[in-house]
Structure formats: C-alpha cells, structure tokens
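Next come the structures, one after another.
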Structure P
Amino acid sequence: MNNGTKLTLHTPSIADANFAALAALFPNAVTETVDENGNVVRAVDADVLRQEINAAVVSGKEERYQFTWPDKKKSVLIANAPIAATLRPCRKESVDFDNTENLYIEGDNLDVLKLLRETYLNRVKMIYIDPPYNTGHDFVYEDDFAEDAGDFLRRDGQYDEQGNRVSVNLDSNGRFHTDWLNMIYPRLRIARDLLTQDGVIFISIDDNEVENLRKVCNDVFGSQNFVAQLVWQRAFSPKNDARFISNSHDYVIMCVKNIDSFVIGRLPRTEEANARYSNPDNDPRGVWMSSDISVKTYNPNTDYPITAPSGRVIEPPTGRCWSLSKNEFLERLHDNRIWFGDDGNGAPRIKRFLSDLKFDGMAPTSIMLHKDVGHSQEGSQEVTKLLEAGAFDGPKPVRLLRRLLTLANLEKDSIILDFFSGSATTAHAVMQINAEDGGNRKFIMVQLPEVCDVKSEAAKAGYANICEIGKERIRRAGAKIKADSPMTTDDLDVGFRVLKLDSTNMKDVYYTPDEYAQMNFSFDGLADNIKEDRTAEDLLFQVLLDLGILLSSKIEMRKIGGKKVFFVEENDLIACFESVSDELVSKIAKMKPHYAVFRDSSFADDSTLVNFEQVFKTYSPATIRRVM
C-alpha cells in the first residue's frame, strides 16, 4: 500500500535527520570508513567540509575555545536517540477534557520532550523551567548513559518502585557537576527545537550552577542569543545564621532562539515613572522631562557657545561637547524643545515629551525586586492558601511568572511550556493573564511524579506525589479565577488534559528505525500486538503523536454503523480501531479527511483490506492513509 503507510510507533532519530541534512548540503563530504570493530559506517570527510565552508574545521586535540565535561558526547547521543513510548490520556484526572487546550503531562521530561519534538517543533513561544539547583541535596534525573539505543527502546518501566527516576546528587559525589550537566544539556537541546523563531526560554537557577548554565545555554542557543541574567530578589530579610553572606537572590537566565526575531515585552508605565514628567512652562504638547545635551565623545563640529535667554554665554563642560550640531540645536530651540531652567539662566537641556516616547511601556531592568514580582515566601503562601496545606517547598510566586510572561511578549494564542512544572505556578499565571485580557494562551506542564516524602507536609495533606499537587493547584486556581471574575471569564479555559508517559501501545515493537529498514519488516504479524490494557483513546493519542497533530486538538467520538469513530479537528483526522466493513470505509472516505487511520486487525476480512486502498482512491485520493 503506497498511501496506507504503517505508523512508525517511535520517535525519529535526530542524528539520522542531521546527517541527512548535511549530506543534502554537501554530498561530496559524505563518505564511509571502518570503525574499531571493522564495520563500514557512514562518516563526514572533514577536509572536504573545510573546503566547502571555507572555514577552519577543528579536529583531534588542537587547542580551541570549548565547554565540555565528562559524558558530554553521550548526553548528545541520548538527546538524539529515538524512543518507543507514548502518552496515555487520563480523563478522570483531567478537567474539561473534551474542550480544553491545556496539557498536564506526567513522566520523565526527557522522554516527554522527545515525544513532543515533532508535533510542537517551532510552535512554543515561551519556555520556563525551574530545574534542580544542584545544591548538594537536590535530585537530578537519572539518565542511563551506558545503555545503547536498543536497551533504551526496550526500557519499559519509567520509574523505580517508589515512582522515581531521580537520585540525590550529593556534593561529595565526584561527578557532582557532571551529573547535573548531563541532566540539563539534552533537555535544553530538545527544548530549543520546540521554540518559535521569536521564542524565549527562562531558566531559574542559583549560584551553584549559574556559571555552567550560562555556558550550556551558549552551547545550545548560541552566545549571540543570550539576552540577560536577571536577578530575582527572592528574600526580603537577611538570615542572621548565614555562615558568610545572607543570600537574598536567585537568577533567571533568559535566552532566545533567534535574537533578530525576538522583540521583548515592555513593562506598563508606573505612576512613579510618570511622576518624573511635568510641564512647568505649560507646553501644549503636554508633560515632559529634560536631559543634558552635553556628551563625553568630543567632536569639534559640535563645540560652540550657546547664549541663554538671560544673556549668559554657555560653553560645553570641559572635555565635552554638545550632542547636537548648531543647526540641530537652533531647530529645537525654535521648536521650544530647549529648556534653560525656570530663570532662563541654566545650562541647556532638551525637552523629552511623554507623548513622544517611541515604545509603549518601560524597558525592563535586569534586577527584579520582590516588591514588584514577589518573593519565595509569597510563592509558598499562595500554594498554602489554595491547597489549605503547606504542600510544596519553594514554589515561585505568580507575580514572578507574570513578569516573565510579559517579557516574552506573547501573542494571545501562544503556547507556554514548563517541563519542570513543580507546583504549576506557570499554569496559574497563564490562566490569570488570560482572564485579564481575554487571551487564549495554552500551557503545557510536564512533571515527573516524584513521590512525596512520608514526613513531608504534602504527604500529611494526602498528596502522594508532586503531580497530584500540581494538578490540584491548577484545579483550584482556575476555579478561583473564574469565581473572582464571573462576568468576564465565561470562555476562559481553566481545564487541562492529563496525559501520562508510558511504553508504546504495541507488544514487542522494540526495533530502531535502522532495524526496521534492514529487516524489511512485515507488519502483518502485528495485527493483534496491541497491549491488552490499552484503549481506543490510547491508540488515538499515539496516532496524534506519530502524525504531528497537536495533543490539544478537539476530539469528538461518533457512532457510525455501531462503531466508535474518532474525529479530530472535524475532518483533519478520522480514526477507527474497531471492526471496519467496506461500508464504513466508504463512508469515511466520502468525508474526505486529511488523515484516515485504522488498526490492522480492524478490517473485517481480507476483502475489506484489499478494497481499502481502492475505495479511498475513488472517493478521496488526497487522504493520507495510515495503519497501526
């Protein structure tokens, strides 16, 4: 079947895609060589590539500027390695599953990011993460860098018996920084792929790893795409028991995908800022403030005397000159834009009118004071008040996330991703801003279901893991936002679809893409290879991932001929995983969907399977057909 292609059931190999792209650009640089085991493998001829790009290609042990650590190469491999996994919907834990466009995904964020990579490629406007700070007692995610691609695909269980894939990274560990870097690097590599061209990422961090994080971000995003190292005043009073310095701040690293495409959001003007403007001469153009017109950079063409209204002759200050040429000065003087003070005897200053400001709002500063964006205690109080229990350590305040959302300069339908979701402050802030301006921004929260310590306040309050805290926080925050503004939030989306990372829906499908190609594998034997505990909706979401359809898409289930048929975004995708007759195939084909997906074993008989292609060629030849 030409159009009835089988679904791949695994994420693509990014290394294969990168090599193919390089081969397409420089086919003469692609060659073959023999590896240490005597096998012929693909390779790139560095000498040919050097000639093609007319630049130095560094190889071997030559000195060069670089940032590296043990296992860096392996962390690149694990970022690019495909996985055979899926996301399973969980309606009972969701809110407004059928209508919401928000997602809450449970599972290891590295695997989840790989599953999202194709579908959300270049679609996420903003990413915020608050990863482990590596203080010596934080958890770091355990990614097995020793396993090969086959082992990685065969990994079925995602967590240990407590539900964790994390371990404490003690500062006595000889791989203290290495383990943290191996954790963060592959996740950021994938995250970059998800960002739009004008997308931005914010990463919270403290002094322990800020230096390494800056270098990792330069490596992943490019140093030219670094925007700022924001300083957040997270504490408002000193700790007198501090050994040396009472640390009152954390950092937020801000990088963009493409600095030439990004436009930063500006802050609303404050009363304090506007109070600096006045109108002492009753200028009809409104309030203004004045600024010095002398500059340090000396230019003899702008060094001239100015006569004030009082008759006083004023020379530029010693070693300085005026910022305006004589003609420019006279033009502004004639336009009443030069101010010599109330008595007409002061040094000349240029009037700058509030109405002439080029930008709406104020330029943000690199220091975020707690009076403007909240502090860590405020974040804790917000969660405690909502959940009626002190259920989470160190949540970020909503006001901090609101500031970052403003800087991101979001459109009203932007997608915001947080793959270290924690207490879900990001989701709370997104819903709050949508409620205020009528936006339809969507959030994607990703969180590993780390088990709460039995002695923790969260466990005492009845929360088994962090995901339960995050989901309940979103439920309650959404309900409160709607209750606080009942007249303006009728259409506000405060729901979320819960999806849970799991192994593929198929039994024993653990082959890499290369293995599929080498085996010329027949899928006929997979007709009954769907796991017994998987539902039709489980299969549908694996199809969405495989076809690159947004997981927030509108889904409707209809009965046609007594069979359950799924319609995704009306006719974008029609799927049926039950017994399919010729009549049902014809009805679906006549609806002319963009995609039509069936299960191998769903065809009623061999005749239906044989006729399947011809029916679509007759009624809807443009439909892309897939079989799983």
Structure Q
Amino acid sequence: MYGQEISCSHYKSAVNQAFNKATVLVPEEEYYDVKYVKLDLVMNDTGVNISGSATTKAMVTANVMDAYVFELSQALTIDSVFINGIAQTIISKGDLRRIQLSPLFVQNDMFTAQVYYHGTPEKGNGFFTRLGLNQYKADPAGINVTYTLSEPYMSIDWWPCKQSLQDKIDSAAIWLTVPDSTKAGSNGLLKKITPMPGGMLRYEWHTQYPIAYYLLSAAVAKYKDYSYKVALPGVADSMQVQNFIYDIPDAMTLYKAGLDSTVQMLQYFSEVFGIYPFYKEKYGHCIAPLFGGMEHQTMSTCGNAGPGLIAHELAHQWFGDNVTCGTWRDIWLNEGFASYAEYLFYERYRGQQVADARMNSFHSNVLDKEDGNGTVYGDDTTNVDRIFSGRLSYNKPAAVLHMLRYEIANDSLFFAVLKTYQKTYANKTAITNEFLQVLNTVTKKDWTYFIDQWIYKQGAPAYAVEWNQLGDAVFLRLKQRATHPASVSLFTTSVDIKLIGDGVDTTVRVFNNTTIQDYKFGWGKPVKAIIVDPKNSILNLVDRIDKTPELGANTLISKDVIVFPNPTADKWVVVGVPKGASVYVADIAGRVVLSGMAGSNMPFTIDGSMLAKGTYMLQVRNGKDKIAGLKLIKQ
C-alpha cells in the first residue's frame, strides 16, 4: 500500500475470515464441459436483490452422466429449471443443486440447462468477504454501486455455476436490466442497450473469448462512459478502452489521468507480453467502492485510478485471464506477474528510482520480521486469506520474477519466456511446472533448482561478508546461512558486489553455490566499502560486512600468482600461472602429494579434499625456474 493506491491483494485479504471450501463441491460437477453461459438478470444500484435466468450449454465428458449438478447459494431461490426445454425437479443440499436425469446422458451429448431464480443474498460491503455480490455507497461521491466479486469461490452468490478452474466457459452473454438512471458494465462488447418496461434499460454484453467462471462480472451505478481508442503494435484497427466512472462533476479530475495511462500500459505490455489478448473486444474499468481492484476479463473493477493499480489489473488480462492458474495453489502465476507488472510500468515510464522503491517494498514485506518464511506455492487452498496472502502470493513472486530476469541477464530472452508462456497456454490454464517447462525450453537451461528453492520452498539467503584489499587485488569471502535451513539449506544464486572507492565504484557479479565461498577481483582503486546486492536484485539479508586484514594475507605469492582461499577445507584456486607451468604440492617432509600442469592463464583448482589436515608447500615452476612458492594450510 502506498499513496492512495491499494493493490488488489489488500482487498482480497482485508477481512480475516477464513472460508474453507474445496474448488468444486462434488466430483460430478466435472462430468460436463461448459460451452456457453447466458445470464439475463435484473439488478439495481441500491441493493443486492437479483432475479432472472442463467442458461448453460454444455457437453458431457463422462462416460455416463446421471445428474446435472451445479452450485448456487442457498440464499437464492430457484423458481424453475429446464433441461433441453423440459421442466425438472431440483434437489438442494445447501449450495449444491442436483437434477436427476432420465434418460441418462452419455459422453459427447450436448444439453442446455436453464435456471430461473431470485433472491436477496447477504450483502458484501466492499471488503473481500465470502460474499460475491456487493452494494455500497461510494464516499465522498455519494453514488450507490452494486458490483460482483467472485474470486475464488463466490460466483455462487449471484449466478448458478460450476466453480472449476479447469473448465473455462467458451463464450458468454451477460444481459443486465437496470434502472435507466444507471449503467451496467460487464465483460466483452456492449452489443445493444434495449429499453425495458418500468423505466429500465437492458445492457447486453457479449464475449467470444474463453473465460474463467470467477471473471464474469456486473457493476451497476450512476455511471458515465469515458471511452477512447488506442492503437496497439501489430493490430490494424484501434481498440476500444471503455471506462464507467461515477457521474459526478469532478469525475474527470479524479480519474482521467490514471485511466489515460492505460494507453501506455496497453502498448508496453503488448510489446513485452504479447498483443493484448482480448483486443477484438475491449479493455476498460468500472469504478466501485472497493479496496483495490479485481481483474474482471476485459473490464476490471477498480476502487481508484492510481497507475499502480491500473497496471496490476491490466497485466492480469494476460496473467490470470488469458492464462489462468490451473489450481489455486498456483495463484502466484496470476498475482505475482501482475504485481511485477507494476514494477515494469514504473521502470519504463516513471524512472528507475520509482521502480526501485516498488521492488524495495516487495522485499521489505517478504523479509521484514519474517525471514522469508512460507512458500509461494499455496499450502492451503481452503483458506482465502492464504490464497491471497499479500506477502506470499503477490510480493514474493514479484521479487522472484525480478530475480529470474536478473539471473537470465538478457531482457530479450526473459520477455521471450513470458510471450511463449502466453502463446502456449492462451485461453487455457497453467500450473507452476508448465511455466517451468516453458522457461527451460526458451532459455535452453534447466531452472528446476530456481523454481524449487524460490517457489516450492521457503526462506532466503543471509550473508556475512569479509573483504580485504592487497595492492590491486580485492578478496571477498561470502558466508551464507539460509533463514529456514530445514527447507533450503543453501540458496544457489548470483550476487552483485559493489566496490566503492573515493568518487568511483564498480560492480562485479559472483555466483554463490557453497556456504563459504571466496572470490578475488582486480581493481586498481582503494576500496572504502562493500555493498552486497546494491540494486536489490535478489531476496537476501546481510548479517554483517567486515574488513578483515587477514583475508588474502597468505594468498599473494608473487606479483602475478595468487592462491585462495588459504586456509581451506577442500580446494585452492590458483590465478596467474602461465600456460605450461608445473605446479607441485609437497608435505612438510618434502614428498610431492599433488602435481599438475597449468593449461592456460585462466584460474585452475587444486583439489585438496583427500589430503589430511596440516601444512603443505606449493611450488610453481616454469621449466627449471621457480616462479613462486607458498605455504598452504589444509583445515
């Protein structure tokens, strides 16, 4: 949370009410594949009373289906149900509704179910509660707004549905009949506004894109339409951006600047993620009095028009809507990417300092007092608060994606991964391992270790740093402790080290894959200080940074030849030996215990892991001439 903006994590976790529920109530809900949904509903802006019908067209996927099973809140009354036009008897048990079929349906049968219903469900108040239908008075505007918030399990509060992530609805129509003093926003294109009896208007929205059940939406208020066109790279026709904002005198002052930033975002995100996936329809926003926003497909519901929130919900159109997490355990694939998109927008259009502040806030939230505990991969999908943990589902995966970009060290390749992921799973769902497969394929590298330590496990590396400078040689020793060693005992990661001198600095990148690791750099400036990870590229803690005069003292054996670490528990690295020189290691009795020949001027390793603890002598000879000698200590 910063400024007047509140990200969608804050409303999704604002009320600490754990709502325990599996994805679908019973397995029979997976016996059919939803092809089309039409909602024809009467709503208003002053309450949550709702009435109308839901038509579902579906295909049987089970070998035999003996019942049509769906979910609808028991607070809503079903007036009648028809299957293929024939009236049916319904059996209700709480929110679960069942219709026994006779004759039975078999695999690939198509059927149409129509449910007529009405009622006044319990009203939500703009926080993220267990309520899918909300009504609230916008303050200070004084505008009444009724709007839906269905994620993850609340669609049942306003329409008869199958709450399965795996079954995207192929296409949908959302017809909303509302008082003619109001407007109704929803998904897709507004095909028609039809006058209805009693001073009502029917807003007829249609979408031809597959859509997850929880992304269907409705918002009703005294709105005015602020729309414009935007050109997208590679798209011939301009795309509509349609915003429903409160019909109040200062609405444009409140919202125009933020909503206009959608143009930059659409163009930039289309460049780095792939073309906006729903460009044949629209993108837009319905303003509503909620804390944060909700990424309803093609028309997000937002509590403000701050650029961070607008960027977050727009990025969801790619990550969450076009490609939807395959299980709620994989929610980071939705929320982590959307949160990182905030950083990307700031980096591109607000400057690196603003972007860094956003990343620093992610890091602080993940590590402050927590030391990185908890996994990004969800461990309790029955708890809404855990699913939408701001720290674990939003901020930490945003930081992880930034680390991945840092490790790939090639923006073209990093964004190629994101584009390929979007293309591969467009209009579908994906899970963490499927993202990993795309990552491995595009980069031609196995990132299993990275996903394992940062997504499936918990903690972060904490570094104790020792450094010293001898002449032009800078010696550095990293000692890593893992904050949760029972989960990850050692984090394998690159680390940037910044050397600071008088009015000058330089940054080197090292690869850390052992608990104690020594490095040597050449820098002809006096070092005044060391900074670990100066740009917050990786999640880490720094326990201490000390200048240690003893470090490197036993390593410099000539102007050109250096051996480190010394002492060591396993191996010495030798730098500066000319090609063709011979290397000998002898014990204190003068017996040669190791020998070899340098193949080039590149560093090479003397493996002393099999040697007993004690003192040894190193000699480097070029022909008959002794180049250097040094006492080696094996710990």
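Nothing in this text is a laboratory measurement; each read-out follows from the coordinates by a stated rule. Just so it is clear, the model here is predicted, and its values are computed rather than measured. Cβ atoms are built from the backbone, for glycine too; each structure is taken alone.
Of note:
- Each of P, Q could give distance in nm of label points 7 Å out along Cα→Cβ at positions 23 and 335, but the derived value 6.2 comes from P.
- Which of P, Q yields 0.25 [FRET efficiency 1/(1 + (r/R0)^6) of positions 303 and 415 (r between Cβ atoms, R0 = 25 Å, to 0.05), calculated]: Q
- Source structure (of P, Q) for helix-only ellipticity at 222 nm (-39500 (n - 2.57) for each DSSP H run of 4 or more, over all residues; to 500), computed value -5500: Q
- For the structures shown (P, Q), relative contact order in percent (Cα under 8 Å, 6 or more apart) is largest in P.
- When FRET efficiency 1/(1 + (r/R0)^6) of positions 319 and 399 (r between Cβ atoms, R0 = 30 Å, to 0.05) is calculated for each of structures P, Q, structure Q comes out greatest.
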